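Just so it is clear, none of the values below were taken in a lab; they were calculated from the coordinates. The structure displayed is predicted, hence computed values, not measured ones.
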Structure 1
Amino acid sequence: MSSGNVCWIYFAEILVDAGNGVVLGGLFSVNIIMAFTVSYLIESAAKVEGTFWIYSGLNLICSIFIIIFVKETKGLTLS
């Protein structure tokens with residue numbers, strides 16, 4: 001599972017309803033930005049290979065961040 005999918009699941013489980021909309025809206029905005037930058041990067045000097053290396057590097061950095069900073073939620077309540 002990629003780190004992008006973990007964010008949607010993690011925030012949906014740990015946030016109260018009031019904060020859930022704001023955070024998930026931010027995640028959606030980041031996904032929209034990434035969707036529009038893919039075509040620009042593919043047509044730039046990075047080409048297809050460079051674009052995938054850029055997003056692979058970002059995914060690796062996000063995965064390391066998740067491993068270090070995201071806490072386990074098993075058995076916790078919303079309160």
Structure 2
Amino acid sequence: MLLKTLPVTQRVFCDSNEITLRMRWTNAMALYMDDGAAAVEILEEIAQTARRVFGSANPLTEGVELNLREMRAMRARDLGGA
């Protein structure tokens with residue numbers, strides 16, 4: 001369902017809208033189970049947009065950045081790097 005809704009949300013609200021960012025964030029978290037590298041890449045894009053639009057102290061930005069750090073750490077452990 002999310003995969004069908006996300007393109008519509010991006011088209012209606014734009015990529016820098018909070019609703020769109022939250023949906024992409026949710027998608028990235030779900031995607032991590034299948035493809036961690038792609039999920040990290042998506043979260044990096046979301047974090048950059050959230051910082052630019054809302055600032056680094058915004059709860060959305062902080063949450064995305066926290067998940068990004070956690071996901072990077074998990075990827076490093078999965079790949080045997082840390």
Structure 3
Amino acid sequence: MHLRVFAEHLAKNAAAELGVYDSREADQVDRLRALKSRGVDDQVMQMFHAIRRAGNRAAHDHLGTQGEAFQHLKMAYQLAV
């Protein structure tokens with residue numbers, strides 16, 4: 001769940017850097033669509049979506065393994081770098 005929040009902050013920062021309007025009320029999916037429309041790489045978008053979906057499963061369904069968490073941590077690191 002914490003990685004999802006981190007990825008949301010990364011997406012907000014990326015949106016600001018690319019000049020994409022970002023309302024505080026916009027959800028992550030809308031933010032990611034805006035980034036995609038600005039030409040953000042497909043692999044980057046896949047990582048954002050994977051972290052978002054895993055965060056949803058963790059928060060709402062209490063699902064996920066340590067291995068999945070580690071994979072998503074690596075993705076979050078790559079996005080941050």
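Quick look at the values:
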{"item": "Structures 1, 2, 3, by relative contact order in percent (Cα under 8 Å, 6 or more apart): label with the highest value", "result": "1"}
{"item": "Label whose coordinates, when Cα extents along the principal axes in Å is calculated, return 50, 25, 16 (choices 1, 2, 3)", "result": "1"}
